[in-house]
Structure 1
Amino acid sequence: MVILLCALAILGALVEFKVNIGISIFSSAVLILVLKRFTFTAFLRAMYFTIIDKQAIRIILIVIIITYFADLLKISTFLDDIVNSFSKYLSPKVFVPLFAFIIGALPMPGGALVSAPLVERGSSDIELGSAEKTVVNFWFRHIWEPTSPLYPEMILASSILGVSIIRIIAVQWPFTLLMFLSGVFFLLPLIRSSGKKELDKSPKVLYEMTLSLMPILIVILLILVFHFSIILSGIIGILYIVLVKKVKFKSLLKAFNYKLLIKLSFLMFAIFFLKYIVKSTGVINGVYLFMKSKNVPSFVILFSLPFVVSLMSGAASATIGVSYPLLLPLLKTPNFNPYALFIAFLGGWTALMFTPTHLCLSLTVEYFNAKFDKVYPLLLKNIGFMFAFSLLFYLLFRFV
């Protein structure tokens, strides 16, 4: 328990002092190894297993391809086409968050990098700082996740709990509703357009919007309808852009932002390295056993364990995969306990929406060159709203 708290403290301190987020996460993982008195050989072994981790390699490839896809959208002028057509039909208060909302329907690691350029370009004519863009992109992208059956953590939770995805959605739907409402209340007022602009609702503009979105729609359809891999779908999306816009070789090279790609790749490596360390050292099991030995109330354990796993892993699937099996005696008593699941999800989701180990948050902060000390005041306001009203929902369901 103490070791985990020390690792979290060093992570928070490094982020506060504006140390590169990848280095901060990597340092907290190394600290766990040091405090657990692991040898240098164990450190090298952890590095090796992280490097050859198939999931880590896949995620890094996905983010590289998606980042290149997003940069190519910008260089090919598809991005300008999207923003110009949407700005004719909708006001900035609608189309800026709508970009993130639409892309969020796609369970794509690093998908925040697809909507980020759209948010950036769409807000170019309005007063919106880098921190505001970061939170708008990050928050609206994750509205779907608690209830969408497309996300892999839904399948994982269903498998562990032995219940249908529909039953899990029936428990978790308030989170999607509250995230949407908090976005409307706290984030939309930040999007201020200069003067009133007459909108064009003609079929012609709708056609322009559809054409401009074709690269993104193709990627989404290939993944959701034809079940292509994200990597292959991204490559096809890139080829579509190249062929339609006749992108020259010089522009193809220009779209390859190697400095950003190296930074993002190391960030993802650091996150997977931390996940490996947390799992291999057994620190999470130690937290659970400590709380049980101290007779901590069940609802505190249900909230705290997913909260801690989310803080360290930054991934919903890891949170569910690590904490839910440990919590099964509380989640099934002996039948499925929806109230227990609500508290467990609240713990994991609350931490997931502000931990710097969350890939989407860190990627978005890096993309907009924002600072965490500017991002967190905006983000915590939304999280506080969601948390408070989630507890209200819980009390209504539980006792009324």
Structure 2
Amino acid sequence: MASRPLPEVRIRKLKNNAYQLLVKNKPYFIKGVCYSPVPIGQGHEYDFWSDPGEPWKIDGKLMQEMGINTVRFYQLPGNPESAKKVINDLYQLYGIRSILGNWLGFWEYPCPRYADKDFQEKVKKDVLDMVRTYKDEPGVLLWILGNENNYSFSERVNPWGSPEIDAITDVRKRCDIRAGIYYSFVNELAREIHLIDSQHPVALGNGELISLDAANQVCPDIDLVALIVYRGKTFGNLFKSLRATFDKPLLISEFGADSYDAYLKKEDQNAQALFLESQWREIFKHSYPNKEGAQNCVGATMFEWTDEWWKHDEASPESWKIQDTESNWSNGSYYFDIKAERNMNMNEEWFGIAALSQERDNGNNKRVLRKAYYILRDYWKNPVLNHKDKKRVKPK
């Protein structure tokens, strides 16, 4: 009896429970970036997929020269043909594969309703339609379900409930019930995706490690975990903690550092480069076959390729023409500017490793590559040899 051909993309479990991502049966380490090339003056509803200026071709060439092999898309557009063109251009022209995601209705107004079966069916149809539409595109790498949806369990973001949940007075118990409902639903989606598409792994998107003990109980069909993590220069105990909490391969699907010093009120490319390089060193350290680490990381997609000038005040189109230097939130792990007023030091409009110029070329804002681009390009050429080299860029 002939053996069944191996999936195009799969995860291999090795001795000592190490994990390795394989594409066409060859090792593939994700050196990726989150990609949403919104031009100056546009907001989150801008459809870059249909832009006649084809910004992905400008970016794809620069990414290829840097060593990026993967882009992450959070959500796909309504027009599949435009999306297929972008996915195929990136792959055929530059060898860049695409991670395709779905928000799972998280931004539904006024809130998602994961306890509601009709809402689940609506989300399920959207997800399975995505898989059926794109599963045969040669540039697809894997699927990510959700992003930071778990933050809704504790009612921090987009809180949701049901008459039964709302009747519970114990906050912790309400959180646990939401987690069980949500993760069970995600596992159901993963199981159905596998029936449609046997060629690509399915990841659970999650904010940090929060609530993954609940996922461990109800998500046997998830292939890997995609975590959003902002811990500054280091990921700390993330890799080993995941081993103990929910032992799945790890993709760090969003992390990074902004390039604006909110304390000194000026751009600081050195600090951004220092933080990103330190983060990538840990990512490589905890990947197979590095025996120093947990060997459970299959790569990462950093946030982000280009700055997004609409982020600080998304309700005010006039503000999108100016790169705002006000911060949206605080994080003490980014110590270089935590002394900013009210400790507000995370500048959402300055996370790109490529800045945007007001000058345009064939309809696109010119890209101005930051220091992090060059530092990572050089480091990625041989991360094993560079791993112990500490003579790197320092912040001013």
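Each reported figure results from applying straightforward, stated rules to the coordinates on display, with no laboratory input. Please read all numbers here as calculations on a predicted model, not as lab measurements. Cβ atoms are built from the backbone, for glycine too; each structure is taken alone.
Given that FRET efficiency 1/(1 + (r/R0)^6) of positions 142 and 294 (r between Cβ atoms, R0 = 35 Å, to 0.05), derived from a single structure, equals 0.95, which label among 1, 2 identifies that structure?
2
With volume of the Cα convex hull per residue in Å³, for residues 14-69 alone coming out at 141, pick the structure among 1, 2 it was computed from.
Value 141 for volume of the Cα convex hull per residue in Å³, for residues 14-69 alone corresponds to 2 out of 1, 2.
For mean count of other Cβ atoms within 10 Å over residues 54-61, which of 1, 2 scores largest?
Top value of mean count of other Cβ atoms within 10 Å over residues 54-61 goes to structure 2.
helix-only ellipticity at 222 nm (-39500 (n - 2.57) for each DSSP H run of 4 or more, over all residues; to 500) computed as -24500: which structure among 1, 2?
That value comes from structure 1.
Which structure, out of 1, 2, was FRET efficiency 1/(1 + (r/R0)^6) of positions 38 and 94 (r between Cβ atoms, R0 = 30 Å, to 0.05) derived from, given a value of 0.05?
Only one of 1, 2 returns 0.05 for FRET efficiency 1/(1 + (r/R0)^6) of positions 38 and 94 (r between Cβ atoms, R0 = 30 Å, to 0.05), namely 1.
Looking just at distance in nm of label points 7 Å out along Cα→Cβ at positions 78 and 286, which of the labels 1, 2 belongs to the structure with the highest value?
Ranking 1, 2 on distance in nm of label points 7 Å out along Cα→Cβ at positions 78 and 286, first place is 1.
Can you say which of 1, 2 returns 1.9 when distance in nm of label points 7 Å out along Cα→Cβ at positions 190 and 310 is computed?
Among 1, 2, the structure yielding 1.9 for distance in nm of label points 7 Å out along Cα→Cβ at positions 190 and 310 is 1.
Comparing structures 1, 2 by relative contact order in percent (Cα under 8 Å, 6 or more apart), which one has the largest value?
The maximum falls on structure 1.
Of the structures labelled 1, 2, which one yields 1.3 when distance in nm of label points 7 Å out along Cα→Cβ at positions 134 and 366 is computed from its coordinates?
This value belongs to structure 1.
P(r) over Cα pairs in 20 Å bins from 0, in percent computed as 26, 57, 16, 0: which structure among 1, 2?
Value 26, 57, 16, 0 for P(r) over Cα pairs in 20 Å bins from 0, in percent corresponds to 1 out of 1, 2.
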